[in-house]
Structure 1
Amino acid sequence: MTTPRHARGAASRSRAADDAPISDDPVELAASARRQRRSVGRLRALFGHSIRLTWSADHRAFIVTTALQLLGAAIIAAQVLIVKAVLDAILVVGDGGGVGPVVLPVVLLATVTALVAVATAVQVNQQRLLAELVLRSTWQQMLDVAGAVGLRAFESPEFYDRLQRVQTNALSRPYTLTQGLIGMVGGFAGCVGLSVAIISFEPALLPILLLAGVPLFFTSRRESRLEFDFAVAQTPALRLRQYLGLVQTGRDEAKEVRAYGLTGALRQRFDAVYSAYTTDLRHHLRRRTRLAVAGNLASAAFLAATLIALVWLVGQGRVTLAEAGAAIVAIRLLATQVTTLFKGAQQIFESGLFLDDLDRFVALRPEAETAEAGAPAPSSFTTLTADGLRFSYPGSATPALDDVSIRLNAGEIVALVGENGSGKTTLAKLLAALYEPDRGSIRWDGVDVSAYSRPGLRRSVAVVFQDFVRYHLSARENVGLGDADRMGDTEAIDAAARRAGIAGVIETLPGGWDTYLSTMFKGGQDLSLGQWQRIALARAFFRDAPFVILDEPSASLDPRAEHALFQSLRDLLGGRTVLFISHRFSTVRTADRIYVLDGGRVTEHGSHDDLMAHDGHYAELFRLQAAAYLAPEASR
């Protein structure tokens with residue numbers, strides 16, 4: 001049963017916001033990149049894009065860096081004219097004149113040289129600052145997307161490929177693009193100034209010299225395509241390599257790696273993946289090197305032709321010796337500026353491909369936010385009903401849930417039981433507004449929740465997942481993150497920890513509530529898994545939500561401790577609605593209602609006594625677990 005709002009919202013959230021955007025696999029992305037035109041219009045668009053990116057990161061740093069580039073270009077042109085003045089003065093001295101005419105040009109040349117050195121030093125520092133600011137801005141964009149996309153995206157390998165590319169390439173490429181922009185500005189300004197100087201000596205030299213940049217332009221375009229194709233093709237291998245490295249260095253994995261003697265096998269797999277990458281990298285770099293050599297040799301040939309032309313002009317008397325000396329300096333400087341100009345264009349084209357990838361990734365955010373939007377959600381409900389829910393994970397042909405219907409009334413404790421893989425956690429995620437069902441509806445007091453804002457719904461839900469997060473932050477933050485807006489309410493944090501039975505442990509830590517719960521940081525201390533579960537419970541208690549979902553909240557406790565926790569839930573949660581998930585059937589006997597899941601379907605539901613009287617699947621498993629976990633009389 002699907003309402004119009006649900007049809008629009010659910011489809012938009014689960015498919016448009018997640019599946020459709022991540023359908024750009026590496027092959028499609030590379031093909032799209034190849035189809036893009038390398039034209040003046042494309043360069044102009046990327047040029048403008050890079051200006052906006054850098055300006056938004058910090059306009060003051062951008063202005064200072066650009067001004068230094070323009071100052072450097074002006075100084076370069078001035079150097080050529082000053083060199084000519086120095087040579088003229090030297091020739092006068094050589095003809096028997098005094099040294100007086102040499103003093104001023106030499107002082108000017110020394111001053112300009114000092115200015116170049118100072119400007120370069122300041123510019124290096126400004127570029128470093130600008131690099132960090134652009135990188136921070138891009139990180140912020142990437143994290144905004146990661147926080148906005150639906151949970152389905154995190155079930156998709158394509159999404160991780162895109163995220164990996166953004167992290168490994170696009171997060172550094174915006175600065176490279178900005179460097180290309182600054183280089184193009186300085187290179188172009190330098191070319192203009194030096195061109196004016198060379199024209200003042202002999203206009204015929206300029207066209208030959210400018211041709212030196214043409215080979216570099218074409219070879220750099222080809223290099224940028226090769227670099228992008230290589231990065232796209234290597235993304236899955238890089239992810240696998242990073243994972244294999246993590247498995248061999250991670251704390252959680254260390255015990256099993258050693259217990260099973262996996263060190264050699266994992267290292268061998270890591271080396272094989274890395275060797276394949278370096279083989280591909282060698283081949284890739286050989287291709288880039290051949291292009292670079294060809295481009296620079298062709299450029300050098302044009303430069304040599306320019307110098308030969310200059311010698312011929314001197315022989316013809318069209319250029320004086322002083323002008324020739326200054327022209328040689330100008331030609332060398334102009335060649336450098338032309339190289340800088342085209343290198344900047346290469347950086348912009350090459351980084352532009354990655355920036356396009358980033359733009360596509362960032363574009364997920366408004367789609368995701370639109371999909372999550374809706375009417376203001378109520379702060380609670382009297383009755384929550386789920387009817388005919390069906391849900392499949394991306395890429396799976398078998399539904400995790402199929403035609404599931406349940407009901408929760410305000411203040412009730414409802415238990416969800418079943419064997420591993422029966423769909424309990426998936427159902428909890430749907431009820432917590434983390435997923436949209438493929439079919440069916442979830443209603444709060446008769447209103448389909450697809451009409452409500454998803455973040456608004458989640459504010460009324462507190463969840464403790466079986467695989468809860470152990471934040472490597474302080475004890476206070478680990479509990480306070482249950483409601484980040486009330487992080488400063490230390491009394492409420494302490495009260496939540498006491499209800500969860502963990503406050504005493506925290507108070508004995510070296511730094512008390514300020515102790516980092518991780519040995520990664522100096523003075524930090526880790527907790528046992530059971531203590532961590534109580535931290536997770538305290539986080540849920542601190543959230544103070546009317547609907548609480550506890551997904552195996554005490555799996556690390558022994559059966560008796562878990563049973564005691566369940567019995568105390570009514571007092572601990574103060575009349576809130578609770579969905580308690582457990583695979584230990586004997587723990588949930590006092591629940592108001594029990595739903596039994598098997599293979600993604602509800603097979604039985606009712607009170608413990610009703611289900612035992614029915615003598616079905618629940619009764620059978622209860623007797624088996626009671627015999628294993630509880631005292632003999634508990635199984636009667």
Structure 2
Amino acid sequence: MLQDIRDKSQGIVVKIIVGFIVVTFALFGVDALVNSFISSDSVAKVDGVEITRTQMLQGAETQRRQLISMMGGQVNPALLEDNLLQRRALEELVQRVVLANQAKGLGLGVSDAQVDAYLLQAEQFQVNGQFDQNTYLNFIRSLGFTPLAFKERIKQDVLIQQPRNAISGSEFVLPYQVDSVSKLQSQERTYDYVSFSLADESENTSVSDDELKAYYDANKESFKTPEQVKVNYVVISSSDFYSKVNVTDAELQDAYQASISSFVQEERSASHILIDTADRSDKDAESRLEEVQAKLKSGEDFADLAAEYSDDIGSKNDGGNLGYVEKGTIDQAFDDALFSMKKGELKSVKSGFGYHLIKLNDITKPDVPTFASKEAELKQGLLEAKAVDALLTAHEDITDLAYASDKLDIIAKEYGVDVLQSAYFGRDGGSDEVTSNAAVIAAAFGNAVLEDGQNSNLIELNDDQVAVLHLNDHKQEAFQSYEDTKEQVASIVVQNKAVASLRVKADAAKSARATEWSSVEGAKRGQDEMTSLAFSLPHPNGDPVIEVKGLSNGDLALIRLNKIDAGSELVSDDQKLVYERYLNQTQASLSTQGQQDFLKNKAEIER
């Protein structure tokens with residue numbers, strides 16, 4: 001397919017276009033050519049600093065990718081609509097310019113070295129505690145940045161964060177504020193309540209056809225068949241690249257060595273008797289060691305001698321036992337001696353700690369799998385990783401093919417996949433994995449696909465699958481008939497009448513002598529839903545406070561708040577620290593937001 005495009009590039013029209021490019025380069029330079037294809041018209045100006053449409057669109061795309069990355073399939077498709085993303089992106093750009101101008105006005109700056117240090121230490125770019133270039137590049141590519149653009153973005157982030165850190169760092173909380181929160185949290189309330197069942201009331205509620213028709217006519221806008229689309233689409237997976245990548249023997253060997261490197265090395269179980277030279281001379285230490293060796297030869301027990309002679313307080317009472325150790329974990333001289341011994345052998349050696357008499361108890365070696373047993377697994381892993389990289393590399397070509405054609409056949413042929421067709425689905429998505437994807441839904445209902453009849457941009461379904469879609473059919477939103485909605489209308493009208501009836505009963509029960517109240521003494525905040533509603537009532541001022549509240553299941557509750565008491569439980573210091581941190585963070589957030597609003601209101605903004 002790509003060769004076909006190259007062949008067709010020899011036509012007269014293409015030569016004319018190339019000629020235009022050459023002349024433009026010669027007369028005006030590369031900037032003129034770039035500006036002729038990329039719109040840079042201003043969408044806003046903040047204190048003289050222009051924000052271009054290109055910046056806004058890039059910001060919107062970055063936000064879209066971030067939402068998908070953070071929330072995956074759980075993101076609400078409405079959040080990915082172009083107009084919403086562009087408004088949010090513009091607002092963010094305005095705020096960034098305002099904050100950047102403030103930082104520059106304060107004489108603040110950020111060096112390239114600071115940015116590099118930040119990126120090297122960022123956990124999301126690390127593998128096994130070390131900065132990983134591939135992880136870094138894949139991350140910034142997923143957000144639509146080039147390495148240079150991403151570093152500039154980070155530099156601006158660090159710059160505008162400096163005055164915000166100064167503001168939040170100056171916040172403090174006074175003890176009385178913590179005490180006030182503690183008292184509120186430990187407060188107890190005494191109340192009475194009566195509950196009214198919505199389910200029971202609904203069973204005894206009847207409605208007429210006239211009531212149903214009247215409700216339908218008054219709320220016709222609520223009964224519509226939602227707008228729906230059907231799309232054709234192609235899905236290109238990393239597995240489609242298996243036949244295009246190879247795994248070499250050298251790569252397999254490297255992978256094998258890496259896989260077995262995690263296995264524990266040979267371990268040796270040893271015991272020792274340490275004669276410390278910190279408080280005695282080498283001569284005295286050697287004499288003491290000879291005394292131990294002589295007693296061992298005469299048949300005395302090593303463990304008993306360790307308890308009597310060893311200066312290692314960590315092991316002397318355990319027979320001198322050091323447990324299993326790996327090579328390179330103890331003093332070099334001790335290490336060399338231990339790993340040159342045979343099982344059951346005794347050897348003396350001098351280390352930086354003093355003189356040791358070492359006894360080798362046991363040797364264990366790891367059960368390392370053979371290359372042959374791991375080869376198939378390693379090959380599949382390398383194949384999958386290379387296929388994912390190949391798919392990532394192909395993103396640009398797939399995007400180009402999607403843009404160059406108004407059909408999907410070319411992409412399908414190039415990558416050996418089928419053009420598939422979805423069922424109809426609305427803005428809340430379909431039932432399958434593709435049409436329930438938030439990015440797919442946003443693209444299907446986007447202007448390019450829905451109104452202009454173009455292919456969508458490349459859509460990343462997950463780490464190893466991408467899709468491109470094209471509109472097949474579009475059904476406009478339409479009113480549902482009364483007959484089709486009668487059952488739904490009846491359910492709504494019955495519930496509305498039942499709630500209204502319950503509210504009348506609850507109001508009447510406020511002053512009725514026959515009302516049977518249930519009482520709760522000294523309830524604590526958050527212990528159940530009824531108590532949470534009681535805590536939402538204002539303080540009684542003399543007479544009890546009585547209000548009707550709705551419960552989560554639709555029932556109504558008549559609550560009478562009688563008394564509020566300070567809690568009897570003492571608040572721990574740890575809990576007070578939690579309150580202090582919460583108050584500090586809240587005040588810091590309010591202060592930084594207030595400063596941002598002040599700067600924005602003071603700035604000269606043209607949109």
Structure 3
Amino acid sequence: MQLANLDWVILSIFFLIVISIGWVASRTARKDTSQFFLGGRGMPWWLLGVSMVACTFSADTPNLVTDFVRTSGVAKNWAWWAFLITGMVTVFIYAKLWRRSDVLTDLEFYELRYSGKMASFLRIFRSVYLGLFFNVLIMASVSLAAIKIGAVMFGLAPWVTIVIGSISVAIYAGIGGLKGVIWADFFQYSIAMFGAIYAAVIALQQPEVGGLDGLLSHPDIQDKLSFIPDFSDPGTLLTLLIIPIAVQWWSVWYPGAEPGGGGYIAQRMLSAKNEKNAIGATLFFNFMHYAIRPWPWIIVALASLIIYPDLVSIHHEFPNIDPEYLKHDIAYPAMMSKLGPGWLGLVVASLIAAYMSTIGTHLNWGSSYIVNDFYKRVIKPDAPEKELVRVGQLSTLLLMLFSGIIALTIMENAQEAFNILLLSGAGSGAIYLLRWFWWRINALTEIVAMVSATLTAIILIFAIDDQTLTTQYLDAFTVRLLIAVGVTTIVWVSTTLLSKPEDEETLANFYRKTRPGGPGWKKIARKVFPDETKPHAWAMPIQILNVFIGSITVYAALFGIGSLIYGEWIQASVLLFMTVAGSFTILKLFHKLRADIK
């Protein structure tokens with residue numbers, strides 16, 4: 001595929017704007033770490049919300065959705081749609097708590113909530129484990145998508161794609177800090193979303209597809225269209241719907257959908273002006289992420305099944321693709337080959353934007369751990385602010401380098417990377433929900449859970465083959481997930497009950513600062529506020545109701561839009577009415593929570 005002169009002009013303007021954003025933001029970003037990593041804690045909800053959506057709109061996400069649709073149909077997306085529940089829990093329960101904690105990174109939380117050497121060890125270890133190793137793995141999976149896009153669309157060697165993709169994002173993330181990343185996200189998301197929609201339009205216009213009617217009536221995709229798994233097939237129903245909704249959302253730690261918030265989502269909440277803006281940002285993010293964004297990718301994935309029904313057909317049209325990268329997820333960049341001059345440059349810019357927004361976020365997030373939770377905590381506690389910013393800029397470059405190396409040497413498939421990330425955090429998610437509301441959880445709980453989850457994942461992935469684990473109704477991955485969740489949950493609950501709690505002074509200070517409330521803190525609350533004869537009203541019942549209604553509302557919007565696309569007008573009308581009614585109800589209930597929100 002060749003780019004025309006107009007395409008190159010569009011790409012040049014895109015890169016110029018992104019780098020200019022980083023340069024403008026650098027004027028304030030280099031002042032101190034609060035500016036570099038949190039944008040001065042003054043960011044509005046709408047900008048943070050768009051940034052959250054942008055950083056989860058990575059170059060590998062369309063590839064992942066395409067892989068899901070081509071192999072198991074639209075319903076396979078419940079593997080990530082189930083995380084909406086996690087997101088709504090974060091919106092209505094945890095967003096305000098994170099903002100109250102007033103920490104610089106979510107790892108600083110450990111020495112606010114726990115005490116002693118174990119709390120210090122946990123914070124330092126996870127700064128390296130998450131900020132370096134885990135973060136590099138995530139960025140490598142995103143870079144893998146960029147490699148496949150470069151190979152299919154332009155015949156670029158993998159290392160060339162990585163070098164081109166790395167330079168610009170490292171520049172603006174390195175000099176502009178979080179503020180530069182967030183404003184670049186705003187620009188890049190606009191480009192990325194437009195590009196995704198236009199790519200779907202072009203996919204429908206292909207002669208083999210014959211428009212939306214031709215797509216929906218084509219015999220090759222009839223078994224792929226359903227939103228919900230086939231209820232007559234117990235295995236599919238369990239694997240694609242019941243287990244993700246019943247188990248996965250609360251038990252698995254996954255970047256961008258951490259139970260209780262965390263990672264770069266917590267970073268965005270911590271950078272908000274106040275608690276209201278933190279809540280507004282996460283609510284906007286969840287609606288856009290789950291209800292609006294998936295359908296352009298799904299349309300392209302369905303169309304790809306008509307144009308490229310199997311991997312052989314993809315390889316026939318793109319014979320120079322390395323067989324190592326020839327998986328179903330490569331069908332998405334293959335579909336981009338149908339674009340014409342000018343539009344091709346814009347859609348390529350949108351894919352680059354998706355890549356850069358995610359990588360930029362992970363670079364800033366990872367370097368915040370390395371600087372605040374490792375360098376400042378271990379190497380040089382008295383380091384001046386400007387030195388810490390320089391270390392942050394250096395670590396940004398190193399993280400980019402390491403992720404590129406991993407992408408070039410290890411990664412092969414978007415879905416494989418997704419599964420590995422899910423398993424490596426399986427079973428630990430409930431801790432991140434409960435540690436805010438149960439005083440008994442301690443630092444040892446988290447350490448043991450982390451070790452258990454990692455070792456269990458390694459054993460299940462590398463020591464036990466798929467055939468051994470596959471059952472009549474469950475595939476090997478689902479069995480691995482259930483085993484990992486069960487083992488790690490038993491281990492951490494036992495550890496919590498058998499080990500000593502944190503010292504009461506630390507617990508009292510944490511309760512006083514974050515005010516989580518509830519029966520799980522009853523013992524501590526009596527010591528913090530001994531003169532109160534009547535306990536403070538607990539907003540949890542209304543919050544849980546909001547979580548339920550919020551989840552139903554977003555799912556109704558997701559499937560309402562899908563029903564419109566499918567031409568099912570009555571179903572679409574009912575679902576979209578539920579969306580409007582649910583939104584109104586959430587606003588009414590939210591007013592009842594205002595007394596507890598700043």
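Side notes on the structure shown:
- Cα extents along the principal axes in Å, for residues 184-383 alone from the coordinates reads 113, 71, 28; which among 1, 2, 3: 2
- When volume of the Cα convex hull per residue in Å³ is computed for each of 1, 2, 3, the largest belongs to: 2
Throughout, read-outs are computed from the coordinates displayed, never taken from laboratory work. Please read all numbers here as calculations on a predicted model, not as lab measurements.
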